[in-house]
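Q: See the structures that follow.
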Structure P
Amino acid sequence: MGSKQMEKTDPTYLRKEMEEILSAKRYIHTLGVSYTASCLAMAHGEPMEDAMVAGLLHDCAKAMHGSELMAICEKGHLRMNTAERSNPTALLHAKVGAYLAEHKYGVTDNNILNAIRYHTTGRPDMSKLEKIIYIADYIEPGRKQLTGLEMIRRIAYQDLDWTMENILANTLAYLRTTEGQVDDMTVKTYEFYRRET
């Protein structure tokens, strides 16, 4: 890996980049996810820097408009499902974020890229790092009080699969009260972790 690529994936460099492209509120959330992911990685024996990098980049495409996200998907030959097309800002930012992490920021580690790609919908049988980023996005300190959040925060440091099941159950319950379409991947992920625990 060249020195320029090393610099682009350095957490200090990425923090500065995210501060420039994200709103102040989104940047604070991003820092919260990155630091929470690092702590979870420490607790679960994962490389902390990988968790920090994935946390810093997980929302790198969140400031883009839906039309921009869809254009990048088309340019990068990234498949879009019906739910993603109907709610691109909420769902496509993860897929596009993984694309940008690779093509703009020089991330080559597939585990980091998948942690970014699946931090919104999850997927069945996620890697430990993927679960850590998904969970950190939900439990970071800036998150408003959600049902059972304090217990979820405590158990996240002990049992990632139990935490996934409970976050997914809460997420699906919330999504079903809104007008938005539920992505099938989220349902499949919940069914997987419900069977695992």
Structure Q
Amino acid sequence: MDKNLFVTSSRVPPRRWLQAFPQAEILPILPSAVPAGTVAWLHNMTPAQLPGGRRPPGVHFVVLHDEPSDEAGLAALSQGAVGYCNAHATPELLHTVESVVRSQGLWVGESLLNRLLGGISNRLGNGSAGGNERLAGLSSREREIALCVARGESNKEIARELNLAERTIKLHLTSIFEKLQVRDRLQLALRVNSPE
């Protein structure tokens, strides 16, 4: 059975953690033996800050911050976390995060995701000519939106730039993901910006 384990120094951890996962353990330190497949939720600490820097193999680390920021999220990801979110997220959102990381995905908020996408675009060539060839099956509007996503723009920024409603952008993205057989914005950006 897959476990959820919360590691926190807080005397009064948020009640919603146990609302989300009633069988979860809440402990002050990471135990010496943690089974593979466990999601270890680290409250206000990163994997590198665990005592002894010990990271058991096969454990998915999600960092929960009371005051999340893009910088702290980038630090957490660079230290081996596969998820980063607000410590006071709803039980429903915690379930979603768990599902994504157990499926070998990466969970971050929209602001941090857009920052990561922008970095990919800058390093790999801004999603221009090669990206257009990879988007041949899309309509001209879908190509335009895909390129905006690949540059790291949010739905709100794309809607403003293209003079469309945000819900229209979401509908186009659903179609783009389906046509290109990508799961999310990150996969789309990698497809558009890949050097080959």
Structure R
Amino acid sequence: MSIKYVILGYLSWQPMTGYDVKKIIAESEILPWSANNNQVYRALVQLHDDAWVSKEIEQQDGAPNRHVYTITDDGVRALEEWVQTEPEAPISKKAFLHQLLWADSLDTEKIDSLLESYLNAVGEKVFFLRVQADRKPNMPERSMREKYLWEMIHKNWIFQYETELDWIRRMREELKELEAAQRWSKS
């Protein structure tokens, strides 16, 4: 997925500056980009070069000029074409699982501590996703269907992380049971 289509999507909602776009992406719990200046401004330049957005420069007294971007008809068509492309399979790269692959070298308490740290990190992510879903920042609601789609996307992310929390809790319990069974069999 290209960041330029996400930017087009937001510009289809309303005209924005590069700063506005960067802020939305940076604050989003569901977008995969860090929204550094290079990503956003490079994409905006490309979108402008492709004539998918227009740019209006607003003069400001005592501050840098504002560059306000608006999606063009060509941009709307490009966004619609992209939305209809074959969906990509979800990519889930969890560095933690690679740590866990080699955790057998640790004692049970250290593994449990590692799992607890991961549990806390995932729990924090769920909390922020729920807060964002409740606040609905930067969520266009031009129609009931659009509102529903955005809400369901947030629920999808929350569900994934809640499933991860359940998996961690179950693993911690099963490791404790395994440890107890090993101790019992040694006695």
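Every number here is computed from the coordinates shown, using simple stated rules; none is lab data. Computed from a predicted structure; not experimentally measured. Cβ atoms are built from the backbone, for glycine too; each structure is taken alone.
Q: Quick check for you: by distance in nm of label points 7 Å out along Cα→Cβ at positions 30 and 54, which of P, Q, R is greatest?
A: Checked P, Q, R; max of distance in nm of label points 7 Å out along Cα→Cβ at positions 30 and 54 sits with R.
Q: To which of P, Q, R does the computed value -0.24, -1.46 (log10 I(q)/I(0) by the Debye sum over Cα atoms at q = 0.08, 0.19 Å⁻¹) belong?
A: Going through each structure in turn, the value belongs to P.
Q: Something else: Comparing structures P, Q, R by mean count of other Cβ atoms within 10 Å over residues 94-101, which one has the largest value?
A: Of structures P, Q, R, the maximum of mean count of other Cβ atoms within 10 Å over residues 94-101 occurs in P.
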